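Each reported figure results from applying straightforward, stated rules to the coordinates on display, with no laboratory input. Please read all numbers here as calculations on a predicted model, not as lab measurements.
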Structure 1
Amino acid sequence: MDNITKAYILIEAMPYIQKFSGSTIVIKYGGHAMVDKELKEKVILDILLLHSVGIRPVIVHGGGPEINSMLQRVGKESTFVQGLRVTDKETMEIAAMVLVGKLNTEIVSLFNRFGGKAVGLSGQDAQLFLADKKPLQLEKRDGSLEEIDLGYVGQIKKVVPGIIISLLDQGYIPVISPIAGGNDGESYNVNADTAAGILAGALKADKLLLLTDVKGVLRDINDPGSLISVINRNEVPFLMEAGIVQGGMIPKVECALEALEQGTGSVHIIDGRQPHAILLELFTDGGIGTMLI
């Protein structure tokens with residue numbers, strides 16, 4: 001790339017930098033971008049660039065593959081019901097160890113290594129996330145409903161974002177593990193997409209970015225070129241009925257709708273496997289993912 005091309009890239013980015021400076025952006029960090037070493041560093045550098053131009057990033061990270069790996073190492077099998085991990089006491093302890101003790105620490109260390117000021121938290125710190133046990137009912141063949149005990153899987157009932165606002169005001173980058181506390185004194189594992197969406201709503205964030213392992217919402221799941229760049233929230237029921245939003249994309253889109261309903265400006269579903277995906281989505285005219293408004 002020659003110097004003139006680099007200059008044009010900076011000029012293209014300038015109006016977006018001016019527009020977003022001072023805004024709060026919640027980023028759900030997960031998928032392949034958390035596993036590949038080079039992608040990890042690029043994500044961290046992207047976020048540090050956002051921070052350096054006056055944007056206030058908040059990170060919520062997942063860790064499902066790492067939890068699976070640790071459970072396998074201790075000889076414990078995972079059971080899933082409708083995509084939710086049945087979490088007994090031992091599994092909850094392992095999940096907390098991986099999410100809070102390992103991954104959160106690694107992410108914070110990487111930020112600080114590149115000159116950032118990151119602070120690691122779990123949803124239990126300062127009562128950030130308060131959760132109840134998540135109920136689940138399955139319909140049996142006779143039409144009756146069966147209650148499924150998922151164990152220590154939680155659904156967030158209350159968010160107290162004061163600690164996040166305080167850290168942002170002091171120039172820090174909060175990095176949050178999706179572990180919530182309950183009124184019963186127990187810890188609960190919460191879906192990271194859901195946690196990021198609820199937090200974005202509570203903060204009235206300007207944007208929520210969901211890093212995934214797909215390009216975004218595709219009109220034809222078998223055609224990578226059929227990306228839908230912008231979706232109005234009113235279109236979502238039709239897209240679901242038509243089977244365009246399906247499978248693992250359903251909870252992400254539902255999370256996006258919840259965030260929009262609670263006051264988030266827009267939600268972006270982007271491919272975290274793409275190097276510098278965050279910058280390409282926010283600072284270029286075309287973007288690379290699906291934006292829900």
Structure 2
Amino acid sequence: MTKLKNAMRYLVLLIAAFFSLFPLYWMIVSATNTSTDVIRGKLTFGTNLFQNYQDLIAVQNLKMAMINSARNAILLTLLSVLVCSIAGYGFEVYHDKYKDMVMKILLLTMMVPFAAVMIPLFRQFGNLKLINTTIGFMLPSIATPFLIMLFRQSTRSFPRDIIEAARIDGLSELGIFLRMFVPTMKSTYAAAITVVFMAAWNSYLWPKIIMLDPDKFTMPMLVSNLIAGYVTNYGVLMLAVTICTLPTGILFLILQESFAEGITGSVKG
């Protein structure tokens with residue numbers, strides 16, 4: 001009976017793994033085939049990869065889009081993780097009822113859809129002359145309630161005795177944060193980096209609104225442009241999607257263990 005249960009579990013896991021991995025396999029395979037083969041549903045690798053790449057760089061500035069996406073995602077990740085970790089640390093270490101009230105208000109803002117605020121944001125950024133700028137892209141996403149909550153929950157597991165001992169030894173509050181808190185919370189930082197980088201790299205709606213110059217286009221915008229015409233070359237489209245997916249996929253594979261530890265650690269906190 002036990003063997004039958006184990007076999008059923010493995011069968012369910014295999015089916016779930018198949019449905020999870022098949023779209024990825026089909027995307028990679030389609031990048032090597034012609035548009036006609038993709039439409040026909042060909043599921044084996046083809047020989048059209050180089051031609052698809054040539055067609056892609058002929059109609060879109062792939063290099064510029066990759067540079068723009070990488071710059072925006074890296075800068076936003078660094079700033080967002082820094083600001084949100086300081087905020088989460090401050091909310092918990094310097095705790096009082098007023099900060100709890102502010103935190104509740106921040107969490108309520110998660111209920112507001114971005115579509116409801118994007119027009120006022122665009123008008124405000126237009127008045128500030130931030131259209132077509134990296135700063136304009138980053139400002140709405142630097143401090144997010146989710147990341148602040150993530151770091152606040154993780155800070156709850158940080159021993160207060162260490163903070164008090166460091167203060168007695170004369171270490172400044174900034175020194176405590178940089179030299180003691182940050183190294184201890186490596187898994188939380190890894191989780192935050194993964195979340196922010198993936199969100200920034202895959203962001204489409206706000207860059208589409210704020211970046212009006214074609215030289216500022218990002219990879220999701222490039223992919224969108226490939227399906228904007230009357231005829232879509234699906235082989236080229238799948239190649240662009242594959243290239244767009246690679247950075248986030250590689251980052252997640254590198255940080256997946258730390259990501260899981262950071263998420264579960266914050267929940268336990």
Structure 3
Amino acid sequence: MTIFEYRTKFHEVLSDKYPKEEIDTFFYWLLEAYFKLTKTHVFLNAEHRLSISEKNQLSEALKRLSTYEPIQYILGETEFYGLSFRVNPSVLIPRPETEELVTLVFNFVKNELNENVKIADIGTGSGCIAISVAKQLPQARVDAYDISSNALTIASENAIRNNVNVSFIKADILKLTALNQTYDVIVSNPPYVCWSEKKLMTQNVFEYEPEEALFVEDSSPLIFYEKIAALASHYLNPNGKLFFEINERFGEAIKTLLSKQNFKDIRIHKDLFGKDRMVSCTLN
């Protein structure tokens with residue numbers, strides 16, 4: 001079977017599950033990841049016949065895609081902020097919107113502070129925020145907290161993969177009474193999807209990504225923001241900055257919460273889709 005014949009098979013199997021363009025993207029990602037074949041190479045060698053082992057690899061990926069498993073978990077890696085990150089079902093797949101959170105942190109440090117800053121990432125998951133910040137700010141001291149031992153293992157591997165120095169700390173943030181030290185910046189992308197919103201999510205997200213990193217109870221949607229803000233009010237240095245990624249539904253509620261916790265300059269930032277997605281504020 002040639003490459004293009006197998007591409008046709010991909011479309012036949014997946015056409016009722018994904019858009020045509022997404023199926024093509026999956027196919028070419030797999031060819032490049034598995035066989036180092038670029039899209040250009042494929043077009044110039046359309047009649048290249050797949051070996052049995054190549055067909056077996058693609059067939060396994062096709063079977064997993066047909067059950068809505070995310071392509072990032074199938075490949076075992078993804079790109080974030082120009083860096084390569086290992087991912088598996090113990091960590092969320094980094095989103096493009098979160099890259100904007102990293103940019104907010106980076107721009108604040110570059111414009112307002114020197115690079116010898118202390119930064120905490122709370123709920124680090126794959127380590128994408130902490131590692132991307134550390135890569136951009138090599139003089140910074142970066143600590144990353146998470147409740148999951150499996151997530152911290154992945155994050156540690158990602159720090160090595162990207163040649164950065166990040167300290168990883170196992171902690172249940174909702175039970176934590178103190179951080180390891182004071183910081184100039186605290187950043188967090190905590191769980192913020194209400195369980196009632198699960199029905200609005202795609203199957204590849206709610207069936208495969210870790211629920212504990214996604215969902216909060218509808219009765220207490222701001223539980224992580226309240227706790228992290230309370231810690232930040234004691235463990236940010238004077239004029240330190242707190243950054244959150246948020247559920248677009250709760251921007252104003254989070255602003256109110258932060259104003260009660262002694263924060264000022266509270267701003268809501270929109271993501272690339274025009275949705276309220278980030279909040280920044282300064283400790284009084």
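Quick one: mean projected area of the Cα convex hull in nm² came out at 20.6 when computed from one of 1, 2, 3, so which one is it?
Source structure: 2.
I have 29, 11, 10 for semi-axes √(5λ) of the Cα gyration tensor in Å, for residues 168-215 alone, calculated from one of the structures 1, 2, 3. Which structure is it? Write down the numbers at each step before the final one.
Values: 1: 21, 17, 11; 2: 37, 14, 6; 3: 29, 11, 10.
For semi-axes √(5λ) of the Cα gyration tensor in Å, for residues 168-215 alone, the value 29, 11, 10 is produced by structure 3.
Out of 1, 2, 3, which structure matches -23500 when helix-only ellipticity at 222 nm (-39500 (n - 2.57) for each DSSP H run of 4 or more, over all residues; to 500) is calculated?
Traced to structure 2.
Compare relative contact order in percent (Cα under 8 Å, 6 or more apart) across structures 1, 2, 3 and report the one with the greatest value.
Numbers: 1: 22; 2: 32; 3: 14.
Of structures 1, 2, 3, the maximum of relative contact order in percent (Cα under 8 Å, 6 or more apart) occurs in 2.
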